[in-house]
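S.K.: Multiple structures follow.
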Structure I
Amino acid sequence: MYDQLRDQLIRHEGLKLKPYLCTAGKVTLGIGRNLDDVGISKEEAMYLLDNDLMRVVHEAHRHFPVVETLDTVRADVIYNMLFNMGVNRLRQFKKMWAAIEEQDWDKAAKEMLDSKWADQVKGRSLELANQMRSGEYAS
């Protein structure tokens with residue numbers, strides 16, 4: 001429908017897959033999307049989240065195979081943490097991983113809370129630690 005216009009805009013604006021400052025000093029992304037003034041829609045945010053979740057689940061299974069043995073609730077704790085901090089930081093939770101391997105959920109939760117991450121994310125870490133401990137989602 002807008003094929004020619006689309007091609008022209010890509011040529012004029014360029015395609016940038018990471019945010020940048022345009023010539024007017026606005027944070028911009030993609031093909032000239034002015035994030036400062038236009039932002040993104042809820043539907044676009046959900047689309048991005050769904051893509052990120054697929055990536056996170058794939059990374060978790062690739063880098064932390066024990067996740068495949070976990071129940072859904074505890075696996076979601078790992079996905080949430082991975083989403084938040086990435087593979088390299090999550091890999092540093094060696095005592096938590098050892099506790100997970102032993103299915104010692106109390107110790108895994110304790111190790112989650114005994115971290116710089118827990119201080120940074122506050123309530124999120126408490127909720128996820130309780131979820132790890134109990135195997136149930138917070139109500």
Structure II
Amino acid sequence: MIRFTVPGEPFSKQRPRVTRNGTYTPKETVQAERAVRAAFGDAGLATMATDTEHAFHLRVVSYRYERYGRDADNLAKTIMDALNHLVWADDSQVENLVQTTIWVDDRSEARTEVEIAPLATLARPPRRRASMRAQPKPE
């Protein structure tokens with residue numbers, strides 16, 4: 001099992017921004033994902049190999065101080081995307097997600113606790129690509 005803590009107020013992943021000059025990820029989202037990767041590395045986990053074979057259980061506990069609305073799925077999405085190519089090849093390997101929010105009274109207690117475990121010892125089935133050909137209609 002992998003465990004680590006990301007200090008600071010939990011951050012919800014923001015949508016990509018589309019402008020006349022192209023699409024970009026907001027600066028705050030990039031910084032939040034860097035903070036997750038840094039906490040992962042600070043826990044001494046940066047040397048582990050990326051697992052491309054197994055499904056994962058992910059538990060995210062967000063200790064929040066700020067009382068404005070945040071989507072729980074976007075809080076977890078920040079963690080999941082930041083750990084792409086570190087723990088799993090793609091966050092689609094997370095097949096079991098538990099997201100909990102706990103309110104704290106002191107800003108210094110704000111943090112995100114992360115637990116990751118392989119969901120099973122069996123390898124997940126290979127990913128199939130959708131066929132580009134039209135499927136025949138049943139008669």
Structure III
Amino acid sequence: MYKRILVPVDGSYLTERAMLASIDLARQLGASITGFVAEPVMPPPSGPRPRAWLEEEAREHDAITEAHARQVLTTFESKAKRAGVPFEGLFEQVPRVDRAIIEKAESAGCDLIVMVTHGRGAFGEFLFGSQTKAVLASSRLPLLVLH
């Protein structure tokens with residue numbers, strides 16, 4: 001049925017739930033997992049700064065986000081390998097996380113996306129947005145939402 005599952009993770013407190021549930025599902029289905037960390041690109045500066053400072057801030061942002069993504073994906077990979085589930089970890093800095101999730105699922109040949117939602121409700125979504133809801137609205141692939 002499903003052979004390749006994309007699992008976007010961000011390192012938040014819900015990441016563990018996404019990892020464990022998707023590994024269990026993949027093991028049952030005989031599927032592989034593509035773990036994906038999509039970090040937002042560095043926001044534009046809030047005021048004028050010398051070019052050298054901006055370049056240094058960009059390098060620091062890139063290093064921090066890459067280190068964070070590597071840590072999250074290494075943890076995910078370790079759990080998947082212990083369960084005997086094939087795993088590939090991917091990381092990108094992107095302007096829109098929801099679009100990146102859909103594009104990565106399609107380009108990686110995934111046939112299912114598994115995401116965890118914070119379940120903030122209408123007011124929380126108004127304040128913080130919902131990546132899961134945005135993916136659900138735009139993706140042609142099946143989406144399994146964990147709460």
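S.K.: Work out which structure the value -16500 belongs to, where helix-only ellipticity at 222 nm (-39500 (n - 2.57) for each DSSP H run of 4 or more, over all residues; to 500) was derived from one of I, II, III.
M.R.: Value -16500 for helix-only ellipticity at 222 nm (-39500 (n - 2.57) for each DSSP H run of 4 or more, over all residues; to 500) corresponds to III out of I, II, III.
S.K.: Of the structures labelled I, II, III, one was used to calculate mean count of other Cβ atoms within 10 Å over residues 4-11, giving 10.8. Name it.
M.R.: The structure behind it is I.
S.K.: With percent of Cα pairs over 21 Å apart coming out at 50, pick the structure among I, II, III it was computed from.
M.R.: Here the read-out was taken from II.
S.K.: Ranked on distance in nm of label points 7 Å out along Cα→Cβ at positions 36 and 60, which label among I, II, III comes first with the largest value?
M.R.: I
S.K.: Comparing relative contact order in percent (Cα under 8 Å, 6 or more apart) across I, II, III, which structure shows the greatest value?
M.R.: Going through I, II, III one by one, relative contact order in percent (Cα under 8 Å, 6 or more apart) is largest in II.
The numbers here are math on the coordinates, done by the rules we state, and not lab data. Being a predicted model, the structure only gives us computed values, none of them experimental. Cβ atoms are built from the backbone, for glycine too; each structure is taken alone.
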